[in-house]
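The data blocks that follow each hold one structure.
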Structure 1
């Protein structure tokens, strides 16, 4: 197995380590949208933490099935030692008791814990078999001179992952013995059963039906949400643990036939082989070190949506699989914009061309009124279309797919759909997305909606109102017109493409006339907005240079990039607003209103490093080493927040603390893509 490991020693108990154990999180996904996740310490601090969050068909969505598993070792002298450390209430909570956890590490993206109890050392591993709503939790005694007993107390509260933790517990939970070492926990609610199988020596179950209360999800309190809830436990299982032998608990929301198809040792081998195969498929420059870790991280976002069975059946009938991209864990579903921005890094850089083509076909099917969906809400079959840029990013994703795969056959399917997209935009489509006949620029905006990627909204308050002609929307529009012009000319001839060229030429001329802010030496963020032209210095202007067909005339590139570099660039991406703006917010924290007020008002976004590097290399094409240097700040982030991942956002000021989702698709994708683009070898010395 390729050696990719992060190791975190856990023996001391000072304040820094306490914070680290509670804020460093692990996550393993299953390729369906489901996952398992928690903190290094084992203490669940979010409502999204759990050992099995299953992705179930609509209208359920992702459901917390196995919330927790309390673990206790009974030593030969009868002493009972809990593996998960106890915590004291507070903000943040503090540990008390002996530091039993001695090490946490990721091995090729899979979590491993080591517990030391005197002369005994126990190892725990966790994995989710690919495309299964199942979890395998495997224990081994690494050292110890005699057997010990392992007691496992499952705790459940079947609820949608977004539901607040104090959603009432069903009163009719029950556990049933199905066969030798097989059990079912059942509920009278919409989610019916969790199946559990035990593997190992001397398994037994002791009935001790009880409600566990209160569970305090500390991070939810910090984020301004209700943070307390109850769990139900039927009792505990026990198994005998001897040196060198594995015991395991497997839990699943699948049928017995599916969950028992792989024994724990077979599941470990299969997942290791699958991950080795993923590394072998990837670009040669991403098969070791940091890039290889990002390849494995990328895999966690590419899914076959479990909830949309009818769409999956239709896709299979036409010869392909339904694929999409989870935008971020824990709370995002699949978003059109994020998927298109991420597609190259997640699938093309990693050599997963079949999945890339499937994603493009999937979203082509969902086009309605010239738009691809902005997002698919949790547990819903239909997408929401309130976006002005996702569809334009679709053209960019197609271009990257064609450039790398040379799959020209797909154009026969796409060109009619893409022509329809352009025609809808020219005539006008939903949400007042339309080309202004006066200047050929694309405008958008409808009361109560936020249609660009800067989309924070709370209690009806659109935090960054950008209705009008936004700079990146028009950069993407021009790029889309030029791309489609090329494809139509190649497939149907220049005459068929002539009107696309005319629209592109007009948009180019108007863009350079309207968007240049001469007093600042950069671009307006929005023109013809509700309050006129907006000179706020934001990163969106970089797209006028970075795309394959830059809409900004080259003589102005250097000035724009100098301003962006001086005001917005950080080691972990670009600020969303320059410091000198009165709305600038240096930190992203507090309740939802406080966070959304800062979301696009200074907060650093990791994904923006991708367009920045693309633009920078157009000015400095020979200096890839310097461009690679712009990525080095992300290396240490693989050991912070979501271990092995890159977070969604960061505070605008040093130390640029990670915030938002602990694992974000476009953050991982753009760093990986640029790592390969700027290198050809592994991490610099």
Structure 2
């Protein structure tokens, strides 16, 4: 008992708390330290992470590993930052694994706590990471994400596999919102720790006209001469509070942030205005050539307001988040993705758009579950005694509807999304190629252990889909069957390891075959990549782009590695979108700036970078399959193209661009000065080099070339020159 108390006391000391809160006490009472499986359902900021930390110490004391699963890379990074310094004081080594999906990361064997994304953990199992068997604790952060169409199935299959590999490992699921926790608990054989305790009381209300009316709290009267959004912002600033606005789209986020930034300025001190100007400049110059979006964001920041969406660059998002936490930025206007991401609470959360456009359905109310996620961001434990979540209504009838639907409503049930064919293709191939299932019967039995099987009982429909998938995998040459036994071919195993959809793998195999009797060029490979499922949803085409895309198709018709559908075919529109996406990547590798691409193609820098990461990975996968299938004469061109995508340059700049600190802009500058190779860089003296690309970059380049003596001489001359001037 004393060991358990010491463990808790040490954790509280590390986190700076004096005692356990009600949620943490309830978790310990229910067997958290005894190794019992638990699902903890409690509001945001109620101390669930500390529960995981305590369970992690307990696991470490048993000489076993903790794996901490996160649905998003940003969340994994945040938890790593939270844990690493505190855990190191206890002798616990913490690792973050979120990157390369084509590796078993053997170095992780030497770490005690491994924090990773769900996809990375799934990939590690596919690659046969031997330390998986040493896991004693599985923490599933945001376990409600099992209901998410894109991420949920991977988590569900991952948990099903882990329960088989390490059946005695403790499971700890964490969530703020699960209405049917009993179903998840029964499936995972866990107890439920459920609490509505919140360190900061949450008031929910509706803004209609110039009044915000709450339940259990007095109402606010707003400035009726302002728009509702501006009036709410002014009301918050007068109380010296921060707020988050949630809107339906990126366009709405930028538009509202621009309007609000003109309202907030008079509420800042001189020091804050100075700091905001510095921040504005930092955000403006994240790229070598600022885009129109960068300029717009910089203008908004000067008024203490930011917009936040997937179109921003990671560095811009981090600057916004950090300065909002510091209190410098007073308001963020965001799309709903922010509610699922990093921990960014605020005194007040305003859900302006309770409706959103859904493809094929038109404008519909967002799920109650999503509202609860956004509302949960209201209230900062370190700064506020309470938080406010406000829905905005245009009419009295809508105000009543919002109250009944969201404030008095129950979140939707968590449901398995495993029965989608692309999901089944990926995971059936993975199960076979890793040797996890060795017969047809094994595959069916595995899926009978999933959450889907638990929820729906009769899985005859799923069995039929699995049968279709198996036939397709055999047809692709990825698996072969002898009686009831089934095994992956070397090709099927490699496709699974590369973490690409088997349909993409098949598309690549057919494309490589075709390239042997086609004049394949860079655009051929880019279009093949942009035809993959991993690149969807594709970007829409504006009316002014149609003629250019049609001309591009005519020019490259004989070089394409995929079938061209007829204009009347259902797939034709999507095919044309893939041509546009290939043009976007082609612009990038031909050194068009982010601003030019945004202006011409409508692709924001953040989205462009996300797409480029996908393209890079898919080109790597294509080159790996070319190597396996002995298309050696194609590999050089594909690898070269991949490097051009990584650096965003023409082929002539690759020798320079690959050096750290150079980048595409400096590489072009050097090339234009006649410095075209590593050999040329060695010949040019550091003084000349510093005049072209700057002193610090010149020193960094010369260091990489191993020319330390020249750097030392240069530094000494600079010091002498400086002293002489003084």
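Once distance in nm of label points 7 Å out along Cα→Cβ at positions 107 and 523 is computed for every structure in 1, 2, the highest value turns out to be that of 1. Highest-scoring entry among 1, 2, by percent of Cα pairs over 37 Å apart, is 2. Taking distance in nm of label points 7 Å out along Cα→Cβ at positions 67 and 459 as the measure, the highest value among 1, 2 is held by 1.
Comparing FRET efficiency 1/(1 + (r/R0)^6) of positions 147 and 355 (r between Cβ atoms, R0 = 25 Å, to 0.05) across structures 1, 2, the highest value is found for 2.
Assuming -15500 is helix-only ellipticity at 222 nm (-39500 (n - 2.57) for each DSSP H run of 4 or more, over all residues; to 500) as calculated from a single structure, say which of 1, 2 it is.
On the way: 1: -9000; 2: -15500.
Label of the originating structure: 2.
Upon calculation of mean count of other Cβ atoms within 10 Å over residues 203-210 from the atomic coordinates, which of the structures 1, 2 produces 12.2?
Numbers: 1: 12.2; 2: 20.2.
Considering all the candidates, the number was obtained from 1.
Of the structures labelled 1, 2, which one yields 0.9 when distance in nm of label points 7 Å out along Cα→Cβ at positions 547 and 611 is computed from its coordinates? Each step should come with its number before you reach the end.
Values: 1: 0.9; 2: 2.2.
Checking each candidate, the match is 1.
Of the structures labelled 1, 2, one was used to calculate distance in nm of label points 7 Å out along Cα→Cβ at positions 43 and 643, giving 5.6. Name it.
2
The numbers here are math on the coordinates, done by the rules we state, and not lab data. All of these numbers come straight from a predicted model, not from anything done at the bench. Cβ atoms are built from the backbone, for glycine too; each structure is taken alone.
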